[in-house]
Structure P
């Protein structure tokens, strides 16, 4: 049995990774399992524990670090995010394709550790910095200081796009999602 693909979708905060992921996961022409990340931040409106993220305490997150149970983890604007390692590898070893939607720092860790050719890395780029700012502000979930932190980090992360195998510009959700589905199909 061939090992499942590890598909990494990354990009700056606010670029639309979550929205794109939801479109991709609805496509029945590809069989993907979404890897749910663990985070110490509180759920946003409409987010559900065990569906969007595993929302955990700082102590539980630290315990997972200490037990080396993360494929990657990162701290971002005061919260920590990580991908539980054992779950991802169990799925891939069964031939299941695993989809990761992760921040740039976490993607860099995974790409540095990934030694097989069954990894697909995709950077989701906003059409412009203004579009990225508009998307972050439209959420209405952060104060101005946090918005500025996300924008500054986003600008520096966009400079890392060339470290990925593919770059997709999110001008329209359906178009970007279809482009990513086509990339995945080409690698299956």
Structure Q
């Protein structure tokens, strides 16, 4: 089985700030949410975990798997999508002219705004190589894999694993610390 989970809560989540690749740690509430999820999913078997190298995902994986002998590997391809100069922007939805909002409202129409943000094509390319090189071989071996990542990064994996169109990019489930079975 292949499972995916979004990291737990950070202060930037609470403040509705775009995090992207900015390495924001979990807050105390996030750690508590992750501990409750660890209890809820204690009986689910995992052979291995892959997670983003960002601290909020790594710590979530560590809390979820605490006391279990499950190896955790980080992979750069699982880092969150870059929002470029919009990382740290608070309440972007309150600014109707903020070009990054197209990604959230109409992902199929998203074009890279100025300022170093990542395209959906690049996001899909890097997560697709992770799926092809890591996940598919483990799936063929019958391994139970946990992936711990981020909203946009997870959405790209869900879309590819479930063969969903880009217009449904955000429909896969983005609740923090909620385990989603992919295959």
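Please treat every number below as a calculation from the coordinates, not as lab data. Note that the coordinates shown come from a computational prediction; the quantities given were computed from them, not determined experimentally. Cβ atoms are built from the backbone, for glycine too; each structure is taken alone.
Work out the source of 14.2 here, i.e. which of P, Q gives that when mean count of other Cβ atoms within 10 Å over residues 28-35 is computed.
Details: P: 14.2; Q: 17.4.
Computed on structure P.
If helix-only ellipticity at 222 nm (-39500 (n - 2.57) for each DSSP H run of 4 or more, over all residues; to 500) is calculated from each of P, Q, which structure is the one that comes out at -9000? Of the structures listed, the value fits Q.
From which structure (P, Q) was distance in nm of label points 7 Å out along Cα→Cβ at positions 132 and 148 calculated, if the value obtained is 1.7? Clearly, the read-out refers to P.
For which of the structures P, Q does the calculation of distance in nm of label points 7 Å out along Cα→Cβ at positions 108 and 172 return 1.8? Show your work: numbers first, answer last.
Working: P: 3.5; Q: 1.8.
It traces back to Q.
Highest-scoring entry among P, Q, by mean count of other Cβ atoms within 10 Å over residues 12-19, is P. Suppose you compute log10 I(q)/I(0) by the Debye sum over Cα atoms at q = 0.08, 0.10, 0.18 Å⁻¹ for every structure in P, Q: which one lands on -0.23, -0.37, -1.20? Derived from Q, not from the others.
Computing FRET efficiency 1/(1 + (r/R0)^6) of positions 44 and 92 (r between Cβ atoms, R0 = 25 Å, to 0.05) for each of P, Q, which one ends up highest?
P
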